[in-house]
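Please go over the structures that come below.
Since every read-out is calculated from the coordinates, none of them should be taken as a lab result. Since the structure is predicted, the reported quantities are computational estimates derived from the model, not experimental observations. Cβ atoms are built from the backbone, for glycine too; each structure is taken alone.
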Structure I
Amino acid sequence: MNLTGRDFLQESDFSRGELDSLLTLAADLKAARRTGTEVQRLQGKEVALIFEKTSTRTRVAFELAMRHQGGNVTVLDPSSSQVGHKESIADTARVLSRFYDGIEFRGSSHDTVLELAHHADVPVFNGLTDLWHPTQMLADFLTMREHTSTPDAAPRYAYVGDARYNMGNSLLVMGAIMGADVRIVAPRVLWPSDDIQTMARDLASASGARITITEDARAGLAGAEFVHTDIWVSMGEPEEEWARRVELLRPYRVDADLMSMTGDPSAKFMHCLPAYHDQNTTVGRKVAAEFGLADGVEVSDAVFESPASIVFDQAENRLHTIKAVLVSTLADPQ
């Protein structure tokens with residue numbers, strides 16, 4: 001697939017074939033890195049990384065992907081740039097396009113990355129917004145392919161928890177594009193918006209995907225090969241949301257009992273990280289003290305640390321899949 005010069009903003013911008021080609025390339029690049037046969041195709045390329053929100057995996061994945069491929073990055077965060085403060089997003093896009101071959105953005109509003117892409121003359125990559133997390137989806141789908149006995153078959157997976165934002169939206173829509181059996185398991189007030197649900201069902205009608213959105217954890221999890229979750233309160237939400245969210249989501253906490261609802265003892269647990277699975281973080285300790293969740297919030301420590309957990313394979317695959325996006329969109333045609 002020729003994706004040269006394309007933006008990477010949300011999953012629905014791409015066909016199943018294009019997403020499959022990115023996953024195949026990511027697997028090839030991963031294998032090449034491990035065997036010492038990786039060919040650098042981004043020599044001399046420069047990418048600007050804009051971080052409105054803090055980052056670990058997204059930042060190091062973009063930095064290492066460019067370094068492995070012979071390119072370079074510049075990191076711009078609120079403390080070191082004028083982006084959105086003294087200079088508009090439109091002007092930033094036009095300035096950076098004169099210096100760089102690509103621009104990554106990780107921040108709050110999806111409208112911001114859309115505006116960057118509209119005004120930029122180079123590819124723009126969505127590292128995360130409130131609505132979509134497309135680089136995470138590539139990592140998730142590569143990881144699921146690596147951990148199934150039928151990698152050519154569409155995966156069966158459930159997302160459990162707060163499904164209104166990027167992870168719920170992206171897992172629903174990516175699954176719809178890829179022909180997956182995807183289940184959203186959450187309280188009705190935390191389901192994806194009606195517009196996102198309609199988009200997913202329209203895409204599923206073309207791909208043959210199976211879409212289930214339910215409040216019933218037992219029904220939604222039955223037969224799932226993979227169980228995904230995410231933190232219950234996102235960055236930027238008020239602290240008082242914790243009490244309401246814990247009350248809503250406690251029945252959807254991923255523990256051994258919930259994992260058993262899949263009916264599959266080999267079912268795997270996935271999380272985009274960071275995870276509040278113990279009290280070794282400020283948030284983990286605070287929530288444990290206030291709500292009695294001493295052994296983990298959205299996931300129990302027992303599940304997180306169990307053989308079922310493939311979260312660190314998932315985290316590593318951010319590197320290989322982001323590298324695939326960069327090579328596909330920025331490399332000179334061969």
Structure II
Amino acid sequence: MAIMETSVRRLVNELVRIIRRLLLGLVTLLLVAWVGLVVYAYWPTGIEEVPARELAGPNDRFVSVDGLELRYQEFGTARPGEPSFVLIHGFGNSLQSFRLLAPLLGERFRTVTVDMPGFGLSAKPVDWDYKNPNQARMMTEFMRELDLENVIVGGHSLGGAIALRVALTEPRVRGLVLMNPGIIETGVPRITEYQFFPLQRLSAKQFGNREFRERFLKTSFVDPAVVTDEVMDNLMLVVRSEGYMAGTTSMMGQYEAAAEATLLGDVHVPTLIAWGEQDRRKTPQELADLQAGLSGSPAVDTIQVASAGHYVHEEAPQILAAGMISAAEKWILQ
């Protein structure tokens with residue numbers, strides 16, 4: 001009996017030693033992997049960051065808003081009493097996303113596109129609040145700085161959530177356009193939800209990789225041919241702009257889940273929803289929830305495009321421009 005007990009104890013002790021070694025090996029492996037991630041995250045990219053104005057094109061303008069320099073573009077002519085469109089891009093993009101839509105709108109009404117702080121060629125401060133309420137405040141201040149009246153504010157994806165907040169706080173806003181908006185679900189890549197070091201910088205570095213960005217972007221289109229070399233050239237200007245890596249790292253660490261759904265009922269301006277039906281990240285139920293949630297809006301119209309995905313304004317710019325112009329005329333001029 002004693003011999004059996006001794007044998008059992010030896011077996012248990014051996015198993016404990018094996019488990020300890022395995023755990024130590026696992027911890028060592030995880031530590032080595034983490035150190036490798038840190039080294040990769042902070043390894044120089046070889047890309048020289050330069051002042052945004054050095055990267056600007058002939059149509060780019062800059063304005064100081066609350067101490068930050070924002071890039072914007074204008075199309076069309078302002079006329080007394082007529083509406084102006086202000087268009088806000090989505091996550092990881094810039095005003096270039098409206099390169100097809102804005103000129104069409106500009107044939108009828110003044111149209112302004114803008115890079116939010118942290119995106120495109122706008123300023124990318126490190127110690128700044130990149131969350132939606134503060135972005136909306138900046139877009140409101142931007143509209144006031146340009147002295148825009150009778151504004152119809154439109155936003156795509158993340159920009160839709162920002163546009164919603166602007167419409168709730170700015171009396172100059174007379175209408176709202178939501179393009180596959182990130183209101184019920186953000187549409188922002190899931191990797192941004194994880195906040196441990198150095199994942200934020202890894203995300204910033206990954207989004208600064210042209211091949212990754214192109215592959216990722218094309219998955220959002222029904223027709224990936226829309227994402228041309230010229231589109232990518234414009235999109236990737238952000239990586240070369242001053243403050244990109246540090247500012248984007250800060251922004252990636254401030255992810256929040258969608259919080260705008262509860263605000264839908266507070267919208268009291270007419271609203272147009274533009275919806276690409278083949279959006280891989282958004283469901284028909286989300287569209288229905290948007291429509292139902294806008295119970296306080298005096299009018300809710302919807303343009304559904306069967307042949308478009310997440311970027312409905314890029315895959316169907318003519319359809320969307322016609323619908324937005326018609327809505328603006330109905331909401332403000334009649």
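Tabulated values for the structure
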{"quantity": "For mean projected area of the Cα convex hull in nm² computed as 16.6, the structure of I, II it came from", "calculated": "I"}
{"quantity": "Per distance in nm of label points 7 Å out along Cα→Cβ at positions 105 and 321, the highest-valued of structures I, II", "calculated": "I"}
{"quantity": "Read-out FRET efficiency 1/(1 + (r/R0)^6) of positions 41 and 241 (r between Cβ atoms, R0 = 30 Å, to 0.05), computed value 0.95, structure in I, II", "calculated": "II"}
{"quantity": "Comparison of I, II - label where distance in nm of label points 7 Å out along Cα→Cβ at positions 25 and 65 is highest", "calculated": "II"}
